[in-house]
Structure 1
Amino acid sequence: MAVAPDKTPIGVMSNFLGTAPSLEEIIAYRLPEYWQERAHNLLDKNREAGLTDDERAEMEEFMEIDHIMTLIKAKAHRQLQEQK
C-alpha cells in the first residue's frame, strides 16, 4: 500500500512548493517539527547503533530533500538580490 504524499517528507515539501510560495517563504521554509525530529533521530541512531535498510533509505530521502531545498533557497536568495 502506498503512503499518502502528504504523509512523507517529500510529499510535505512538494505540497508546500505547490502553493506557489513567495521567495521569502521559500527561504524561511523548514520541514514541520515532526519530520525534523525524525531526521535527527535517524542521524543519532546511525551514529550509535546503525540503521535498518528501511531507515537508511528514509535517511537518504531526508538528505536528498535537504540538498534540493538548499539549491532552491540559494536561487531564491539570488532572485531577491537581483530584484533590489
Structure 2
Amino acid sequence: MIRPQKHLRLDVCVLRITATLLAHLQRRRVESFANLHDLATRELGTDASVQFLPALNLLFLLGKIRYHAHQDRIEFIETT
C-alpha cells in the first residue's frame, strides 16, 4: 500500500521500485519476471524484493505493463 509513514524507507518504497522497473522496461520493452526481480534486488538491495509485487501491481493498474503467462514475461505498453 502506498501510505506515507514516519519510518518509510524511500530507497525501497513501492514508488521507487516502480520507477526503476519502468525505466528498465522502457529501454528493453519485454523482460522476464525473474530478470526484473533480479534487477530490483541488485539495484535497490534485498529489501526491495518485499515490495516487488506491489510495484508490478501498480504498473499493471496504471496500464503500463502486460503480463504474458505462457512465457512468464512482462511487456511494456507504449501509451501516448
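Rule-based calculations on the coordinates, nothing more; no lab input. Please read all numbers here as calculations on a predicted model, not as lab measurements. Cβ atoms are built from the backbone, for glycine too; each structure is taken alone.
General remarks:
- Taking distance in nm of label points 7 Å out along Cα→Cβ at positions 16 and 56 as the criterion, the highest value among 1, 2 goes to 1.
- When relative contact order in percent (Cα under 8 Å, 6 or more apart) is calculated for each of 1, 2, the greatest value falls to 1.
- Origin of the derived value 0.97 (Rg/Rh (Cα atoms, Kirkwood Rh); candidates 1, 2): 2
- Label whose coordinates, when helix-only ellipticity at 222 nm (-39500 (n - 2.57) for each DSSP H run of 4 or more, over all residues; to 500) is calculated, return -14500 (choices 1, 2): 2
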